[in-house]
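Listed after this line are the structures, all set down as structure tokens.
Computed from the coordinates by the stated procedures, all read-outs in this text should not be read as laboratory data. Bear in mind that the values here come from a model prediction, so they are computed numbers and not experimental data. Cβ atoms are built from the backbone, for glycine too; each structure is taken alone.
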Structure I
């Protein structure tokens, strides 16, 4: 979709086409051909195609933006990199809590963070170098009734004057536009990670969104690194500067909002399996806060000093890890594991692993199970030895 096509989509005619696509079943495969045929009798084929693409994107966007997605506009790349609403809300609350009244949002994309800043009562000025993306961000602010608080300009983020801004946020592009591949080296971000330091030196309240795999050693001294998960899936890392800093390292779990910070806990103890096994949330693991989880569990200990599985003698509710009741512990052996599961009439297994070279899909095939019961099989190391822990499935 080019800029002219998008502007046509925003016209009264474009809005009618979007509404008719929705009324005819959206972009569902079962209705797609009929929708195309019917609408092309009354509207330009290019407009109909753009509307169908937009409806598809809105369907995908519901996972990030909920009900708002039905009123918003997207590009494929813009939707992929957009900050989901729940995470953007956390960003906005951090800035508002530190006293910001307006925020410069660099590399604003389609406006996920702009919307959250405005809803938190902050004036937000977005900057993006792609003209189409800028138009989409403006349209989203208007569609959600936030145009009075949001402005957007087309410019290079590194060329925008930073002086006078009390707060700024940058979300560097992490995909190579020529190859369409993800960029994992922060030096290859656009703008590069070094620009984050420039931003922090120029603006009192500065923050940046990063990929979850950012190495800890790249986090500048005095900054806070935060890893965020949504429903157990790690979605992003962020780095915060100045008065936005609240800890050295933090893991935030959504939608609960539970948050765990680095308390300087020393290396956790290591010991044998117990009747309970805990798997820390991915954000906790990425943030290097497994020791803090171990400290919260009575007699908690790691099964191996390099693996994030925690043993405990008693069940303790914690938002930071999922608990499993251990029924059996055995040295890893395909035959022994198969015999045990068959004796329990287990026909379905969920395989989890850390520190094991076994392929879970291959293991499930080789087990050749049948039965009505379900078990969780955890493959790991205990005292350096390959081990299988058989667990009851979690209650929730």
Structure II
């Protein structure tokens, strides 16, 4: 068990005036304490603000927002027609069990209205479909000679993200620095080295927490308003729940519903599930075998710990110690990255009078593409066996 307060290095570099990029060291040292900072792909960026995009695949279903009342009705009013096209084949399903296939005739005339032909493929036109009836998209069917057809928009929905600057100073007076009676963790040679190491952990913890819980703010011209990033909790919108079903008796089925199933319904394919520490007792309560694996080790000999659970479709589970209790989120790592404008580095100020000073500095943000491919759940109050 690595004692993280020992720090990844000694204090030799505190004696020189140099910028020391230690991002590689951090990624090796804190792999289990700060899994977002250390495990996500790292992509450099050259400016404070940048755009995230959501490119929505067309939905597989919508619903009726006005009832069908006659057999001969040739238009439908649906909740959302933005992803529908000329000649789409649709299945109408009434809560009472009635079904019918119809086909769109022409481009939607508005964001909610479509013209249709009834009784597609020999199905029987029904006299009534209630408000809220399912409208399932089966697929587009053309005659092979169409021209000048209208395409679906492929322009993504943008959201502005900001790189946030983190600064953690360390300073020790000359008298304190020359005190040799202090008992310090192994490998730390001086009080300044101890403060330096503690501030490094504080800095990495702040970056990790902000990448989960941050809320964005644009900087202003006179720098009285600092740039702040949106974290995952803010960026994930479609599949986010703060009051899950069965919150007081949360089971494994509920976890699958709120995370993996929600992502896959929206076209995502998550490969990592991050859980708060108390989910370890949740897995035990559910009676599911969760196997702890060691996925190799870092250059410092720190074991890289992951979990595997067969009931979660063998997705990799990672304990996130800084995630608040009863919280979990899943992501597709092909669409979530860390962006570093300034990699974490040690900025040695040197001596100012009888004070030794320096600081850790980093400028970074998290990037999430296609937010509907990821999921966040919190608000659970107790775990229960299924």
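One of I, II was used to compute P(r) over Cα pairs in 20 Å bins from 0, in percent, and the result was 24, 45, 29, 2. Which label is that?
Of the structures listed, the value fits I.
For which of I, II does helix-only ellipticity at 222 nm (-39500 (n - 2.57) for each DSSP H run of 4 or more, over all residues; to 500), calculated from the coordinates, equal -4000?
The value was obtained from structure II.
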Check your understanding: Of structures I, II, which gives 1.9 when distance in nm of label points 7 Å out along Cα→Cβ at positions 54 and 78 is computed from the coordinates?
Key -> II
Practice item. Work out FRET efficiency 1/(1 + (r/R0)^6) of positions 230 and 246 (r between Cβ atoms, R0 = 25 Å, to 0.05) for each of structures I, II, then name the structure with the largest result. Key: I
Check your understanding: Ranked by percent of Cα pairs over 19 Å apart, for residues 206-269 alone, which of I, II sits at the highest value?
Key -> II
Practice item. Work out the source of 8 here, i.e. which of I, II gives that when relative contact order in percent (Cα under 8 Å, 6 or more apart) is computed. Key: I
